[in-house]
Structure 1
Amino acid sequence: MVAADDGLVRCGWAGTMPDYVAYHDEEWGRPVRGDDLVFERMTLEAFQSGLSWLTILRKRENFRKAFAGFSIPAVADFDESDVERLLADAGIVRNRAKIEAAVANARAALETPDGLSALVWRYAEEPGRTPATLADVPARTAASTALAKELKKNGFRFVGPTTAYALMQAIGLVNDHVAGCYVREAVGALRLA
């Protein structure tokens, strides 16, 4: 737990850096629905793999510009010239495999019956035990493993169980705000609404 200058107690990972605090307070764990919005979070989680989340947060607006606002149809239409354009864009993480995965994932999302958001939200977990500390927060669960398996079966890439769980946390399928975090109760109420 971290008590910031504003007197609010937050999950320890949020620290006191403004980018993390804003993400923690305003986004992380809050329900996100809609295919393009879920696609954005999935893409950012994949790009974060092996990097600091702070790097992704600070490049987020650049990612949005580079990936056509994460419009699934627009990204699905990207071709090799777009991949080369993205590889030259210093404003994002320039990793060919992750860029190609984003394009492949947009194409897979277009083919997903009922849409990407509906597929992902089928794996929402019932509220469980409140984590007392960050050590109580898992890196993956049975649900994230099943979600990753279904996504891969449908042609998605860079969505292993750990990345799938990070996505689940980010878009509110689980509430991993620790006990005492001032955001926890609000997120729980939103999720059940």
Structure 2
Amino acid sequence: MTPKQNILSAIRRHQLPEAPLPSLDQSWIQFSDVRAQFASVLESVGGRAVMVANTAALNLELSALPEWRDAQKTVSLVEGVHGNTDLAQIDDPHATEDIDFAILPGQFAVAENGAVWISDEGVKQRAIYFIAQHLTLVISANDIVPNMHAAYRRLSFKSPGFGAFISGPSKTADIEQSLVIGAHGPRSMTVFVVG
């Protein structure tokens, strides 16, 4: 018998008994104010949340952002907000490399970790979420769930596609334990919470 066969044989002889999965029917973390919790956590990871009443207020707040004012190429997939670059006309994702600012819809947010769920539904080039210099997501104030358990209950996949939770701008602290914002993706992330 080879050493490999000895090892595999020993593993087979020492099987652990099956254990039942824990119940997910529990009282998970809740927050009295999910908007405030979401904003606080997002800020703690380098992002910012801006509460606005409607699209007009969103445009007013957006125009006050230096990243938007100074941007040469902007993309907007948010109704009522106008960018100067049509993402639907870009066939190669590499051609999004010079987008300065992207404002895109998020589907919902999570108060527990400051994350926003995004998908490629209606987004021709999903690279835009990660390659734009500045990323802004827009969600409804009614679409903030308290925790990831509630978030996973909201997810449904009718067909293969792309989705991700995004929390804050790109960052890394693995080199000399020095935090760098915008190391390999958006340098800033703003979430407009409408409603």
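Nothing in this text is a laboratory measurement; each read-out follows from the coordinates by a stated rule. In this text, all values refer to a predicted model and were calculated from it rather than measured experimentally. Cβ atoms are built from the backbone, for glycine too; each structure is taken alone.
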(message) Tell me which structure, out of 1, 2, gives 1.6 once distance in nm of label points 7 Å out along Cα→Cβ at positions 107 and 163 is calculated.
(response) 1
(request) State the single structure among 1, 2 that was used to calculate distance in nm of label points 7 Å out along Cα→Cβ at positions 75 and 147, giving 1.5. (result) 1
(request) Kindly point out which one of 1, 2 the value -6000 was derived from, the read-out being helix-only ellipticity at 222 nm (-39500 (n - 2.57) for each DSSP H run of 4 or more, over all residues; to 500). (result) 2
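Match the computed value 12.0, 34 of Rg and Dmax of the Cα atoms in Å, for residues 99-154 alone to one of the structures 1, 2, and report its label. Each step should come with its number before you reach the end.
On the way: 1: 14.2, 40; 2: 12.0, 34.
Traced to structure 2.
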(message) Ranked on FRET efficiency 1/(1 + (r/R0)^6) of positions 19 and 43 (r between Cβ atoms, R0 = 30 Å, to 0.05), which label among 1, 2 comes first with the largest value?
(response) 1
(request) Please state which of the structures 1, 2 yields 0.20 when FRET efficiency 1/(1 + (r/R0)^6) of positions 3 and 123 (r between Cβ atoms, R0 = 41 Å, to 0.05) is computed from it. (result) 2
(request) Supply the structure label, taken from 1, 2, corresponding to relative contact order in percent (Cα under 8 Å, 6 or more apart) with the calculated value 30. (result) 1
(request) Please state which of the structures 1, 2 yields 28, 20, 13 when semi-axes √(5λ) of the Cα gyration tensor in Å is computed from it. (result) 1
